[in-house]
Structure 1
Amino acid sequence: MTVYERLAACGSEKYRDFQSKLVPNIPKETILGVKTPDMRRIAKEIKGTKEAEDFLTELPHKYYEENLVHFFLISMIKDFDECVGEVERFLPYVDCWPVCDQSSPKVFAKNHEKLLPLIKKWIGSEHVYTARFGLRMLMNEFLGDDFRPEYLEWAASVKGEDYYIKMMVAWYFATALAKQYDAAVVYIRERRLEPWTHKKAIQKAVESFRVSDEHKEYLKTFR
C-alpha cells in the first residue's frame with residue numbers, strides 16, 4: 001500500500017472542504033481531507049521502512065497530506081546531518097503554512113550550535129516557506145537558554161509583502177515578548193518593525209496567556 005493509498009483511506013470530503021478554507025493558496029483538488037493524527041500515525045507506521053525511504057525521494061508530491069507525512073518522517077530522523085539534508089531537499093517544495101509549521105525535527109534541540117547558521121541561511125531565503133521555517137526554528141529553539149538579543153534583529157530584518165512571512169515575524173515577536181520581554185519590547189517601543197507587523201505582534205502578545213497583564217497594558221499604548 002502506498003502512502004497515497006493509506007491517506008486516501010482516511011480522507012473525508014467534509015474535512016477536505018474545511019481544510020481548504022485554511023489553506024486557500026493551494027488547489028482544493030490537492031487536498032484529501034485527512035486529519036493530522038491520522039497523518040502522524042501513518043508516518044510512524046512506515047518510519048524506517050523501504051516504503052518511507054522511497055517516499056522521501058518522490059518529490060514533488062501531488063497531495064497536501066503527502067507533504068505533511070513527508071515532513072513528519074523527516075522530523076523523526078535522529079541523525080542531525082541526515083535530517084538537515086532531508087529538510088533542505090524538501091523545503092523548496094513546501095507551498096503552504098501548515099506543511100511549514102507542523103513539523104519540528106526533534107534532533108534540532110540537541111544540536112543548537114550546528115543549527116544556528118542554518119537558521120540564519122533559511123531566514124535569508126527568498127522562498128517564503130523556507131524563510132518562515134527558519135523563523136519558526138529560531139522561535140522554537142532560541143528564545144530560551146540559548147537566546148541572544150541579536151536574534152531579534154534577524155527576525156526584524158525579514159521584509160516583504162507576503163502575508164505568511166509577515167505573520168511569522170509577528171508570531172516570533174509575540175512569543176519573544178512572552179519569553180524575552182526586556183529585549184523584545186525595545187522593538188515595539190522604538191517601532192522597529194513594519195507597521196502591519198508591529199500591530200499584529202502587539203495583538204498576538206495581548207491575546208497570549210504567557211504575557212503578564214502589566215506588560216499587555218504597556219504594549220497596548222503602542223498600537
Structure 2
Amino acid sequence: MDTHSSIRIFELAEADRPREKLLLKGKAALSDAELVAILIGTGTAACSAVDLARMLLASVGNDLGAVARMSVADLTQFKGIGEAKAVSIVSALELGRRRKEQELPKREKITSSRQVYLLMRPDLHDEPVEQVYLLLLNRTNGLIKKQRISQGGTTASVVDPKVVFKFALEHGAHSLILVHNHPSGNLKPSDLDQRLTQRVQQIGRELEIPLLDHLIYTDQGYFSFADEGRM
C-alpha cells in the first residue's frame with residue numbers, strides 16, 4: 001500500500017472527517033467506509049481509519065453482510081483493528097441485524113380451517129372461475145406466502161404437484177395448505193379433488209413438507225379435508 005497517498009482523519013478538511021461529516025450533513029451523506037471508520041475510531045501510523053475501513057470492506061467485496069458475519073478473531077487479523085475495535089464493529093452490526101429482524105412483518109399463524117377460509121375470502125369471494133392457491137407455512141405454522149398456482153374454468157382447474165413443491169422448496173416452507181374454490185357453491189369434493197389431495201400428501205411425506213389441509217372454498221362456506229378426516 002502507498003502510505004504517501006493515505007490521509008489521516010485529522011488531516012482532512014473538517015467537512016470530510018467522518019464524525020464531523022455526520023454532524024454537518026447527516027448519516028446518509030457518509031459512505032459505508034466512513035461509517036465503519038467511525039466504529040474503528042483511529043487508524044495506524046500508516047493509514048487512517050477510513051483507509052482501514054476501505055481495506056476491510058474491499059476484502060469481502062464491499063459486502064456489508066459479509067462483514068456482519070465476521071467474528072472478533074476475523075476482524076483482528078487487520079492491522080489497526082484490535083479486540084476492542086472488533087467488538088465495537090461486531091456489536092454495531094448485530095444491533096443492525098436485530099433491528100431489521102424486528103421490522104419484519106409479523107407472520108399470521110394458521111391455527112384452524114376457519115382461519116384459512118377467512119384468509120382466502122379477499123381472493124376467492126365472488127370469483128367466477130376456479131382458482132387454486134397454496135399457503136406456504138414456516139416451522140411454527142406462520143404464513144410465509146399465499147401463492148396462486150392454477151386458474152381454470154367454472155368447474156375445474158389443473159394442478160401439477162411439481163409446481164406445488166417447486167414453490168415450497170423455493171420459499172423454504174415446512175408445511176403446506178391447498179385451497180381452491182368451487183364457483184358453483186357445491187361443497188362436495190370431486191374425485192379429482194380427492195386424488196390431488198392424496199398425491200400432494202404422498203409427495204409431501206417423501207419430501208418432509210407435509211400437506212396439513214386442503215380447503216374447498218365457496219361464498220357460503222367451506223369443506224376441510226383435514227376436519228372431515230379425508231387425509
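Results, tabulated for the structure shown:
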read-out: Per distance in nm of label points 7 Å out along Cα→Cβ at positions 164 and 204, the highest-valued of structures 1, 2; value: 1
read-out: Comparison of 1, 2 by distance in nm of label points 7 Å out along Cα→Cβ at positions 44 and 60 - largest value held by; value: 1
read-out: Origin of the value 18.8, where mean count of other Cβ atoms within 10 Å over residues 92-99 was derived from one of 1, 2; value: 1
read-out: Per FRET efficiency 1/(1 + (r/R0)^6) of positions 28 and 180 (r between Cβ atoms, R0 = 41 Å, to 0.05), the highest-valued of structures 1, 2; value: 1
read-out: Read-out volume of the Cα convex hull per residue in Å³, computed value 126, structure in 1, 2; value: 1
read-out: Identity of the structure behind 0.90 (criterion: FRET efficiency 1/(1 + (r/R0)^6) of positions 116 and 196 (r between Cβ atoms, R0 = 25 Å, to 0.05), calculated), options 1, 2; value: 2
read-out: Volume of the Cα convex hull per residue in Å³, for residues 84-211 alone - highest-scoring structure of 1, 2; value: 2
read-out: Parent structure of the calculated result -19000, given that helix-only ellipticity at 222 nm (-39500 (n - 2.57) for each DSSP H run of 4 or more, over all residues; to 500) is the read-out and 1, 2 the choices; value: 1
read-out: Given 13.8 for mean count of other Cβ atoms within 10 Å over residues 52-59, calculated: source structure among 1, 2; value: 1
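Every read-out reported here was derived from the displayed coordinates using simple, explicitly stated rules and does not represent laboratory data. All values reported here derive from a predicted model rather than from experimental measurement. Cβ atoms are built from the backbone, for glycine too; each structure is taken alone.
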